[in-house]
Structure formats: C-alpha cells, structure tokens
Structure 1
Amino acid sequence: MFFIKSFYKSLYDFKYYTELNKQKIWKGFLYLSILSIILGIVIYLPVGKANVAEYDRLYDIFKNNSPDFSITTDGMKVAGKSPYTIYDEANKGLLIIIDDTGTVDEYAYDDYASLFLILKNRVYIKSYIYNDSVTYDYIFSILPNTVIDKPMLLSYLSLLKQTNFFFIMLLVLFFVITAQLGALVIGMFSRVITLFRKKTNMPLKNAYNIACYASTLPLLVISIIVLFNVNFQYMQLIYILIGILYFINATNHIYPNIEPLKNS
C-alpha cells in the first residue's frame, strides 16, 4: 500500500514530499528498488522471450541446413562449397552465411534486419532485438587445442537458451543499480542547488531519500524509451534534469521559506 501511494503521489503531489522527508532512508531505497525491479522486468522480459525464440530458431536452422565446419587456430574450414548461404529469410529479415574464403563483406548485407556471418577469422552478428552489431574474433590463446565445430555450436546455442534467464536477471539488476546511482546524482546536485538558493543545508541522506521518489517520473520516461527501442540522444541528461526539477519543487514545500522557481 505504501508503494502504490508513494508511486502516484510522488508524480503530482509535492506536498507529500514533506511527509517523505521525515521517513527513514531505507524506505526510499526500498521504494526505488521495487519500482526499478518492476520496470526492469517489464523492459527486459520481452527481450528474454525474443532471445529464447531466436535461439530456438538458430538451433533448428544450423542443425538442419548448416554444412559441417571446423574452426581452429588456422581459421575456419567448411566441408563443401563456400561461401554457403545457410538461411536467407524473406523480406531480408535474417541472413546466415558461412564462408572460409574471406570474400564475404558484412557491410554488403547491412539492409538485413539480422545477420549471422561465420567468416574465416571472425563471427559477425547483427541483431534486431538489440538494434546493434558485434564482431567476435576467434581466440584460442586460452584453449589452444580447442576445435569449434557444428556440434559444439549447437551445444552453445542450447546453453545460451538455458542461461537466458540469468542474463535477463543481470540486466534487471544493472537497471536497479543504475536507478540507485541516478537517485544519488540527483540528490547531490539538487542539494547543492538548494543550498545556494537559501543556504538550506539538507542532509545528504535526506537528499538521497527525496531523490528516490523524485526519480519516479524520469524512470518511467526512460523505461518507455528503452522499451520501444527509441534512439534518444542525451537520455541520461534528460533523466537527471527531470529528477532535479522534481526535487526542487519538492523542497519548495519541504522548506516553504524558499521561493519557488519560476514556471515550475
């Protein structure tokens, strides 16, 4: 009940911050942790489901369509013709190519939504899920006698599916930690601004506590941006600025002797 009340009141009722200012710091920490966990799950659970579906699809594609191959310290060798197109989805959704000739250029297929190119000396992956691409070089310095082949790749894809839950939990944990650090930054900057306005020396623990609740709206905004995969520049700066504006408006009610900011 306290969480629900604090959630909606922290968005519009700045008088409520006078009550929040009197509460223990652990309540602010707990509130922001619960909120960021909920939003983190909302954001990353669809990613987890998409990952599982993608791993299943890749597993079936490689199992049924891929030729035998081996990757050693000398590079990759394909049993058969090369380059070999393992999968080419309609409407350029996904393209998988295996090539040991060094003739395939990943940038020539940039119009595909997703790419999985197993090349002579590297693997190139482009994913629509993360809207990003990455290149992995073959490194055998740790296990110099290792041979990567088709069965090992299938085992790796199966393992990724099994560990996907822990990967999503790590993303949620990172989201929670980021939210807590964001509240600390908002509290520190806002405390300095409040101090200069009327020399009201709010204790840092109180500033952090208020910042936890002032982070509600910016956290919601960031969550929507991330959820819909919007490429928004200066996202972190907007997050901090919204939090500071909420914090300052809260202090206008906590310390009524401070004149409100104009247009706030």
Structure 2
Amino acid sequence: MASSVDIFERCRNAYDTGVGGILPAKGDEKPNVLTRYFGGRNRQNHPFVSGYWQFFIMPPEKIFTSTLSSDVQSWINTSAEGFTPPTRTLNKADLPGQGGVGSSFITGQTLTRTFTVTFREYKNLPILSIFELWTSIIDPYVGVSPLSAADWVPSSYKGSAFAIITKPTQSKDGTPINATDIEELYYFDGVFPESAPHDTMGQDINANDIIQHSVPFSFDGWPLTKTDEKTVQYCLSVINNLIYYDTYIKAYENQIGI
C-alpha cells in the first residue's frame, strides 16, 4: 500500500504540504524565533489539540462472520476512548575514543509492534465478549485451536485496524471526515488482541464504578501513516458513511425551527 516514493520524500511532502496541502506556509506561521509568541488575530495556524480521534478494526471473518463483523466494528469504534501508539527506537553501536571521547553509529531499529486501546464497557459486556471470542483462536480449556489444519493461517485470525487523529472540527455541512480533518493516522495490518481483558473485571462490594478495558494488540511490520496518500484514502473510504452532524440533530433542529 505504500507509495513508490522513498520514505525521505514521503516525509518531506508531509512536512512541506501535509495531507491535501493543509499545512500553512512557513514564515510567520511558526512562533517567532526568540519570543515564541504565537498569538494574534491574523494567525493561520493553531496549536495541536489532543483527544479527537477515531478507531476502527476490520476483524477476521473466519472468527467473526460477515454479519457480526459490522456490529463488532460499531462497538469497537464507539467504545474506544484511549489509544497508545507503538514505539520505534534507532539502535546504535558506540566506539570508544581516547580519554572517554566516543562516537555512535546507527545499526538498526527496535520496534515494539504492539499498540494499546482502552474501551468503555457496557451492560451485557459486549467488549469483553468480542475479545474473548477473538482470543479463543486458542481454546483455553484444551490448549489447541478450534480451526481445522487447513484454516490455521494468518487470514483466519488476523485483521487490520487504524486510528485517525483528527482536528476538533467537522467537515463542511456535516459531510464525512476528509483528508483536511486528519492530523495523523496509523494503519496496522496483521492485527490480533494479545489477551481478553478479564483482569479489569475484578469486583468489590464496596466499590461501585464503571470500567474501562485496556487491550494490547499485536501487529505485523510497522504502521503506515499519513505520509502515504493511498493509506489516507483507504482509511477515509472505510469511514465515509460516518458524520459528526447526523440526521437526528438535523431533524430536531428542523422541529424547533433553528
């Protein structure tokens, strides 16, 4: 899915123009060099605001039927409240010099290849049930998979997922999210949960509360980001039927004459 342009060029393009050319021109849109002052009514840039994002999973249909997959996507999207992306660190080798002066050289990289999402649980435990089903790829009672030998392949138990970090805005006239709404995105392939969140199901008669599940996911390779235009368009195509300003609000406003 990645572009044929090398990673340097993709990152330069993202820095220079952003997705759809949305980054402002350089110069005055950066804080002033010495004062770091960022105010003024004529600014065409804005500090980044966190907490606005969307998360989607495309689960494997071998475990989740095609009918169930759509329902699972809705539960996952509407209950996801927190996202922790994976980490990547450049490895180095150090060469000592005389008197303690040394130098370092890049030798490779270390990828965590896991990300974590927190979900709000609801009555009847739909979130726990989803991940209990998915992690049953290994039967916890007998220690082997319920899949036949011919079905023991990655496509049977791995899915894909993406997190889109957005601006705190909606697209014009309640249209779906588009490229100009995106701050960053992460597209993951070869995704599966590492555990069902039973650890958050502990109970105490003296503590009545609502719970959040923290679910770690494994994935393959490294996530594609907004530096790849094809990835942006694919993620938008998956969520192109979702809007912030929905028909129910419009109907209410029409009713009261707004």
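The value -6500 for helix-only ellipticity at 222 nm (-39500 (n - 2.57) for each DSSP H run of 4 or more, over all residues; to 500) was derived from one model only; which of 1, 2 is it? Attributed to the structure labelled 2. Taking volume of the Cα convex hull per residue in Å³ as the criterion, the highest value among 1, 2 goes to 2.
Looking at relative contact order in percent (Cα under 8 Å, 6 or more apart) for structures 1, 2, the greatest value goes to 1. When volume of the Cα convex hull per residue in Å³, for residues 155-218 alone is computed for each of 1, 2, the one that comes out at 87 is 1.
Where a number appears in this text, it was derived from the coordinates with a stated rule and is not lab data. If you're wondering where the values come from, they're calculated on a predicted model, not measured in any experiment.
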